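Each structure below appears as structure tokens.
No value in this document is a laboratory result; all are computed from the given coordinates. Quick caveat, the model's predicted, so the values are computed rather than measured. Cβ atoms are built from the backbone, for glycine too; each structure is taken alone.
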Structure I
Amino acid sequence: MTKTSSPAKGRSNTAGETRLLRLAEMPGESSVGLSQWSDGSWRQCALPESLRTAFHLPETGAQNDELLPPSIAEGDKVLLLLPGHWVWSGTEQIPKAARRQPQAVGYMVEERLAGDVEDLHFLCQPRSGELCTVYAVDRERMAAVSAALSGLGWSVLAVIPEYQLLDSGEEGDILWLDGEHAHLWQGQGHGISLRRQYLKPVLESLALSSNDGSSEPDGGVVSPTLKVLGKVDELFEAELRILFGDRLEFHREQPEAQLVAAAKAAQLANLLCGEFKPAEPTSERHWWALPAKVAAACFVLQLLLFVGAGTYSNWRAAAIEKEAQALFSELFPNDTPRADIRRQVEGYLRQSSAGGGTFANMLQHLSQVWAQSRSQGLRLQSLRFDGTRGDMVLQLQAKNLSDLDTVVGQLSAGPVRAELLAANELEDGVSGRIRLR
């Protein structure tokens, strides 16, 4: 029974690590192997069932059972390296409009390809202006890789050729000595992977181009430095010094950990693009669903609260309206309440205020006249004030009609106009009705 890694069921752990895995062709057989960088070395892993199925690999028997599956924890991101010789790379001037059309990009570099454009999968990575790095890989191999990763359920950061891990976005050439293989990345924007035994001609060509760039003795052009990563024996170091002289920089420790730490997602040429772009997990594809549901629930709750508050307010307003109409009918039994009771009551108050001023003026004028005519035997029988018209009607009793006329004249002497409406003779005098305006 083959051991397989358990796929992560969720992506909640945002602090997961980047796990470096590599596919490699097994020597002497038409097969591939899977290795993982762990604890400073490459550890061969048991082939997952989905990988064997995708590449049509036979059962490997007990040897594969003894191997452990890749160690991929929940929340980890997988950076998968493909054999560098599977992927061709080169630079080309490509307009922006054509970069998203893989077939068009393929035909632009068709003369440099060893296969048919229809059989290859292309990726265009912009570098500077219209200069782009073009990657080409066999379509069937990419389909197998995509199917295998889909069955594993890993969260894949990128699938790249081995040499692309050396691309730091800076100028300069980098050579990675990786056991029996070597990976070379040139600062112009392309790379190559090959066996160590075929490396010398490539280095001679690279050294020749570098020397052509530094041919001016005055230092007008500076040659790039070749950075060498990995273990270097004395013989190979001597060959490098013959070719490049002092333009060498050695980093003799294993570079995988540093390369993974320095890798940036934006700089990785992820071959899982276009038709091979994996479908995002539901939890990641619809990450906005839960916040949207919460926001919608809050909106509906707030809307219900507003509707309930409005309904309650309308009910209370109707009850208060009925109370106001009942109170108005009690205070003004001869009037009918209108639609706006408040405005109607305010009108009554303004009339009352204006009438109160007229009543006070008339009463003050009457008191002055009354004080002057106190000796004439006047007696006030009744007083009525009409606030609507601003009239005051007096019923006075005097000794005779001439005294009554005198009072009317005195009342008319001021700002108030007096008018004798009627006079009646009594047994002990005269009674007259006077209107003041």
Structure II
Amino acid sequence: MRSGVAVISRGPQAGPSSGSRARMNSRSAWPDATAVHAALAPAHAVLEERRALYRLAVELLLPGRAPVPPEQLDSPLFRFQVGEALAGRRPITSDLGDDLDCVVTELVAGPSTLKVATGDRAGAVLAEALRVIHAQSLSGGRPPRVLTGDDEALAVVSAGLDKVRAVSPALADDLVAHVDLLVVLDPATSGGLVSASSRLFPGMILIDRPDAAYEVAEAIIHEGAHQKFFDLAITRDFLGPDPADGRTFRPSWSAAVWPVEQVIAAFHAYACLAQFAEDVWARNENSELGTNSLLPRARERATEIGRWLRGAEDTLEIDAKWLLRTLLCDEDAPTLSQPVTRPVPPGYYTLDPLLRIARMETTRRVLVGRPGDPPELHWLDGDAAELVVRLSRAPSGLSLAEIESGMRPVLAALFEATLVRATGAAGVPSSSDGSTRRKGN
């Protein structure tokens, strides 16, 4: 979905002020990941924006279809279908329903809720998802199967969710909200997998049958961090159309070779795991961790990955750079290079009439969409969002004289992105927007 989402106009710098950044260091020598996330956007705001994006995407992909029910907007199966259509990999059908609600048990720990696939039909409902994820992993053999009817495993999952909240309530509030489905796999078919998630099915995490609460707790933090990252990546300026740029990272502890997109996601996950590890150690519960736990090595790995990323920062967009530097305690905030735009000529300016607009209540950002194959989706910040809202309220357009001089570079950026069109005094498109005017036309 990343290739279909752009962010326009933020301001001279990304991220919060230095005062906000200083407050993040109150818990330890390392920044509090939950405060870093909140500085980009509170968790509820990210969820609001994510749901708005999927809602508008469906309106563009299936015009005239009835609105998507709010509960369906969080379904990983629904989001897979929309994501595939936006990426141009497969067409979307009008039947976007799924049977997830019929096969899940909802666990509750304080304000956190977690849906777990438990019903007899869970295997059938999730069969395609597991097949796709298995093929993506290049593991060979048959896809894993969902473990159902195991009350003992479900009790361990419930204890793990309780453990997350007891050990690190701030991380629980911040990450669990981005996990929409947990699937326990039959260990006879899981191939030794500990936990996993796929960006193709955002919101869904897979774990092997757990033996202890801390196995589940660590998996929720690890994979929940990935889910948080996935949501930030489609609502903030994180990754460009081709972030890999041919560069790869080889971690010292593995023979794996990671592209940049995987590297920044892993850095973020290890930073969250390292914070969880601090909370575990503070409770003197580290002896309860399993032999495969990543917590003892999380900070070391986050630092190794982060240092490599600092040398490949040019592959990241402004918000990802800020996240990286802040989590590494680097006080130098990245600056946003202002786009070079041509001056806009006098005349009237209107929005492209095909645009659909949704304004966020929490952040006041604007999401605009335009039909296409696949459709376009753009996030607008700051002045760009305000100017688009003004233009949406002026059907005949605004003259250049009505647009403040300080807003004209923003107008130029919107014009070059073809979100805004130039018209003549009578509202007739002018040649400056790429159209041709002929006598008698």
Identity of the structure behind 2.1 (criterion: distance in nm of label points 7 Å out along Cα→Cβ at positions 372 and 404, calculated), options I, II:
I
Give the label, chosen from I, II, of the structure having the highest value of relative contact order in percent (Cα under 8 Å, 6 or more apart).
II
Volume of the Cα convex hull per residue in Å³ derived as 159 - corresponding label from I, II
II
